[in-house]
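For reference, the structures are reproduced in the following blocks.
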Structure 1
């Protein structure tokens, strides 16, 4: 085990200060995330160097559509999460206890070596919430940066300012789930607070970390058109019109098996709302082959990046600009196909 960062000792109890929950944890207990444990008055990470999933993924799977398109990322995930979303697609990992799943001994040095060995452009901390295995991500990201690799978080956006500031020098990009724009939805469906996420998104922006936002549209839960409009207006004001927004199709999972998949028409309405608000790059995800899974020039409308699933089929951005009209296109790193 690795002693955790960002906690305070309170006699025999400890208060974790990694995320806004600020769990007070008694000796022998774990925090809400189940990845951090009080051992004799000190807080330890149970999952340091112990992922339960390691894969090579297309960066588009995260999804990142404007960050090194066509590249691959070594992807790492452990057990645990500081949310409890009722529709979690990876609930077997995120809602597990440390003793529930076998892990891999995969220290930071090996993660970096394997990323280089398999020709990855970087390392992605994903599948479950990377904040809960923060010490592991920090150590790995430092080594990765020394070797010229990129680091990306796929996150629910629930982290405190000090931990984010510490890792910001090594973290290149984050795809943040903005799960809705209603406090009731966050509390009842995700077991969390919307304000935590909005505050963190602003912090990511202040630290100049490239962000893309994902909104999983759940039928009857967060698909109100006016709510989506308010969310898009907030993104415009606080993140900028260049911030990619992915509307993702819901499929029944975990504790929400009684709901149908999101109608494609609902996703298309959300897409139109976001475009009408003024966002330049808006996508529909989990619908392979849909035209709005592609990147178009916001100025002239020409197709710039054609995708199918997680594969880039065409790339027509030249020196960061539209090949047709010359408009600046916000893509980090260029094409790596």
Structure 2
């Protein structure tokens, strides 16, 4: 889509947070361009959880930081609450910061080790002139209670808490200004498996109680499936598949999505499902392959895939995919059979 046409796009009134054809590039030594995000479009509705998944290096975190305006987009639009915030200056972004917050991946580096938890959580309240010291202290105590931590935690420092507790503190900080949407960038990847479910359950519980829109970014498709209403799959800076969570996992149409599903651990010991191991590493975002970006690693790529880039189109209601094979073959069954891999649980029941 040309920039001229893009300028004529209107925000979707259903979306609280929306990206339209978002494009982000970085300059690297030698004057080359690194194409981190290439025309991603997504939207998050109030009280909706959208999952954004893909391998490391696919551009997920760049999307998150760009939506927060930590990176400047080269093209496209960022719309929040019906307002185009793509080119707002820092003064214009100030009221947006109250309504749109982020939880970072690493709970160890996202909290200043020298600050008390009270100061960590109260900093955004002070920046936005929330109220008197007494009102701020009361708000800090309320937030700690919301995330399941005792009030005396306020006067301790981050080193006195476990990773899971630190992430609860980060969540409390993100809730301080009563935002309408939260971006959670790999919120549990740095935590033990036993703690991950607690943080995910906390986010969902807070979302239900506070009517928050939630964008969850992760590389674990199984985890995202558990908590998301919709899922968008990214590969090398692009969206390759999108759909309702159960439908996408139960009947994936892109070979990359199927490969991600095959990497999901077997819940029962002794399971014999084999993993689809993609050959080679993801191509460089500087020197991207012609045609379909996934074709150098795709087990069913055709000559057309190496020459012509597939469009990202709607193949059924609320389902989009960028694959020449989609709709022309029983992609999930053929792909799983190709590597002698049993169909994942739920695929049979999802097929009409």
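Every number in this text was worked out from the coordinates using simple rules, so none of it is lab data. The structure displayed is predicted, hence computed values, not measured ones. Cβ atoms are built from the backbone, for glycine too; each structure is taken alone.
Here the criterion is Cα Rg over 2.2 N^0.38 Å, for residues 19-82 alone, and among 1, 2 the highest value is seen for 1. Thinking of 1, 2, which structure, once helix-only ellipticity at 222 nm (-39500 (n - 2.57) for each DSSP H run of 4 or more, over all residues; to 500) is computed, gives back -6500? Source structure: 1. To test your reading of the models, identify which of 1, 2 gives -0.24, -0.42, -1.45 for log10 I(q)/I(0) by the Debye sum over Cα atoms at q = 0.06, 0.08, 0.16 Å⁻¹ when calculated. Answer by label: 2. Tell me which structure, out of 1, 2, gives 1.00 once FRET efficiency 1/(1 + (r/R0)^6) of positions 99 and 211 (r between Cβ atoms, R0 = 25 Å, to 0.05) is calculated. Label of the source structure: 2. Distance in nm of label points 7 Å out along Cα→Cβ at positions 51 and 155 was computed and gave 4.3; which structure, 1, 2, did it come from? Derived from 2, not from the others.
When relative contact order in percent (Cα under 8 Å, 6 or more apart) is calculated for each of the structures 1, 2, which structure yields the highest value?
Going through 1, 2 one by one, relative contact order in percent (Cα under 8 Å, 6 or more apart) is largest in 2.
Comparison across structures 1, 2 (criterion: mean projected area of the Cα convex hull in nm², for residues 203-298 alone) gives the highest value for 2.
Can you say which of 1, 2 returns 13.4, 44 when Rg and Dmax of the Cα atoms in Å, for residues 139-186 alone is computed? Source structure for this number: 1.
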